[in-house]
Structure I
């Protein structure tokens with residue numbers, strides 16, 4: 001019995017990596033979508049044709065990504081996929097594995113089907129799949145959004161940005177990859193406010209490694225729209241957790257909710273107690289907040 005419904009092989013290129021030579025966290029969205037698109041093509045579905053001729057689009061509503069082992073430039077890995085249905089959601093469970101079988105990344109991506117701009121139960125897609133593949137239907141599963149607060153109870157950092165044309169898909173909305181870039185930019189700007197950078201930490205032997213990202217895409221972020229990227233931060237054991245939201249500037253409506261977990265790698269070894277974050281979290285952040293009258 002096959003372990004996965006679909007598999008493909010992907011080789012990482014230089015421009016897909018950061019300055020440390022590993023795939024940027026946000027770029028995984030492109031690789032995940034590439035595999036889903038190839039899977040649909042194997043079933044005879046041309047996404048662009050379905051959109052143009054039938055008005056049917058596949059919309060990512062939630063994504064939960066666990067980063068296990070960095071993938072480096074030049075590496076080839078197996079991109080593996082399973083899918084099941086939960087009500088109106090089609091849930092893709094996607095793994096990236098080295099040829100040795102080692103798990104590098106695991107993701108759950110919840111997709112809903114839109115017809116002419118309106119979300120549906122996805123029955124058209126289900127009817128199309130009949131006779132081609134069998135998709136199990138599950139109930140009672142906890143979604144990533146259920147593990148995130150409904151809204152930030154406290155905002156300690158607010159960074160304003162704008163969606164640019166080159167960050168958008170053919171519908172004029174920011175791609176999932178760029179949405180995660182916005183969240184990362186916010187964390188970088190927050191660090192720089194306190195005179196810190198991820199590069200500075202790296203040069204001192206500490207790498208902040210993103211291990212998990214939970215995202216809920218509430219509404220599209222359209223080209224030229226200005227938005228507030230809001231953030232809070234806390235530490236739980238070895239993990240520093242950034243709770244983040246993106247809200248449109250014009251009406252403050254929420255577009256994205258996210259929780260990003262980071263651990264410290266000290267001289268190549270996991271800091272299992274999170275000691276590398278103690279001074280930052282217990283001294284620098286409180287002092288910074290006090291200086292701005294937020295404590």
Structure II
């Protein structure tokens with residue numbers, strides 16, 4: 001796939017609080033824009049929830065104090081956040097761990113976007129199954145229905161992409177697991193299990209309903225035959241229905257044309273504005289380098305849809 005950006009906006013935010021900022025999630029509350037994500041140190045894997053705001057989606061972005069969560073844990077991170085304009089409430093779905101089994105996904109709510117109360121567990125891992133570890137949750141509304149996509153795996157580091165649906169069609173659930181919607185074996189440009197240089201599986205999923213009604217899956221893969229620190233990539237997959245089947249459209253963002261001209265990118269989240277997808281993603285210059293946020297505008301007419 002050779003697309004996509006009509007305007008590569010470049011580096012979006014460098015944190016003054018954290019060495020690394022990852023997993024960006026843009027949210028509009030009707031008055032201003034927010035970015036939530038993981039703020040911490042990837043060399044120690046200790047994380048908080050970073051927060052930045054702007055009057056326009058194009059910035060400039062101002063880093064705020066870290067969001068306050070009524071939930072503790074050094075791997076509580078990768079928030080998927082959506083704002084309900086009728087409730088005037090931010091709904092955050094967040095992982096407890098990605099490096100251990102017996103993980104959970106929690107639902108937290110906030111009226112001010114800064115202090116989040118714990119509304120409880122919405123999804124739990126099941127030991128011995130392909131969802132023994134679940135993480136990277138992201139909420140979505142597709143055809144008027146509420147969903148959460150997330151990464152799930154039996155063995156740490158080998159995740160595929162899964163889906164859950166709200167039975168009540170509210171963010172308060174309860175939530176029904178709908179199963180796997182994309183496996184790494186179905187993504188030809190991804191490093192495959194059994195390869196002696198296998199690094200990681202598929203993760204960081206987000207579902208986006210496109211103007212034509214099709215469903216875009218935005219997620220992370222790892223390319224084969226490259227050095228570590230250069231393999232992680234954002235890719236897109238497309239389906240007619242939320243449950244799939246999804247067909248990969250390939251890697252989206254080429255580091256050679258990015259901020260650092262090398263390295264890797266990953267865990268993106270986008271918002272459709274008109275016929276464009278405003279895409280926020282993490283980027284670094286290579287192995288051991290700090291993660292930062294970048295932004296691209298994707299012209300949806302370039303997609304083979």
Structure III
């Protein structure tokens with residue numbers, strides 16, 4: 001049986017590593033809460049409350065207890081891949097062949113992860129549910145929303161500026177990220193500061209330019225509806241993401257002279273700092 005020599009760790013670790021390198025939207029999420037990402041598990045996000053700051057005028061001071069804050073990040077999305085291989089042992093021994101199988105599986109998983117983050121900010125992300133449950137409950141999207149008045153360079157710039165201003169008014173003064181669709185990027189790109197040609201680190205993260213100390217990324221995976229294309233302006237701590245390749249295994253197919261390789265990707269994502277993310281809605285069509 002050819003699948004006895006299947007090297008599970010090499011396949012799963014390679015796909016996981018390629019997923020991490022290829023995602024743009026996920027790369028701008030915080031991963032510090034990541035743990036054992038099995039489906040239906042919950043990752044506890046712990047924090048502390050804010051202390052009270054009061055004027056001191058010589059009187060006794062009030063000493064308060066520090067309070068804990070907590071949020072749950074539920075691992076509630078799972079996607080699989082499965083494909084036939086004539087002979088797993090042979091596929092593993094041919095240079096470049098395992099990588100090609102892994103690349104094709106990885107590309108599909110990347111789209112699922114990326115589109116989920118794009119839909120999450122728009123309030124249109126759903127957990128994996130039984131198809132018979134007809135669950136239409138969406139995860140909480142961004143509460144800060146800016147609507148561009150037109151699909152023009154000037155209108156998009158005004159909307160992005162307003163989104164950045166909202167973050168600054170919420171005391172976020174650090175470098176952030178602007179994620180925008182291809183058509184809107186074409187209109188907006190003249191406002192960007194071009195990257196130095198040797199800035200390989202930024203380019204590897206999908207950054208196409210800088211705007212007001214924000215990295216700008218062009219991506220086709222942000223949500224669209226019938227009237228608007230969406231853009232995202234946020235900090236890299238606004239959304240928590242936790243995910244991993246849970247299983248990659250090889251089986252001998254019962255009714256086919258082939259081997260089967262299948263894998264499972266499980267993840268969860270949540271907006272954990274609403275004050276640090278703004279959803280920008282840009283009309284699909286320009287108006288006169």
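Consider the structures I, II, III: one of them gives 3.0 for distance in nm of label points 7 Å out along Cα→Cβ at positions 29 and 173 as calculated from the coordinates. Say which.
Details: I: 1.1; II: 2.5; III: 3.0.
Derived from the structure labelled III.
Tell me which of I, II, III gives -5500 when you compute helix-only ellipticity at 222 nm (-39500 (n - 2.57) for each DSSP H run of 4 or more, over all residues; to 500). Don't skip to the end; give the middle numbers.
Values: I: -5500; II: 0; III: -8000.
Answer by label: I.
Comparing FRET efficiency 1/(1 + (r/R0)^6) of positions 109 and 165 (r between Cβ atoms, R0 = 30 Å, to 0.05) across I, II, III, which is largest? Spell out each step's value before the answer.
Working: I: 0.75; II: 0.95; III: 0.25.
Structure II comes out on top.
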**Item:** For 27 (percent of Cα pairs over 37 Å apart, calculated) the corresponding structure among I, II, III
**Value:** III
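Computed from the coordinates by the stated procedures, all read-outs in this text should not be read as laboratory data. Note that this is a predicted model, so its numbers are computed, not measured. Cβ atoms are built from the backbone, for glycine too; each structure is taken alone.
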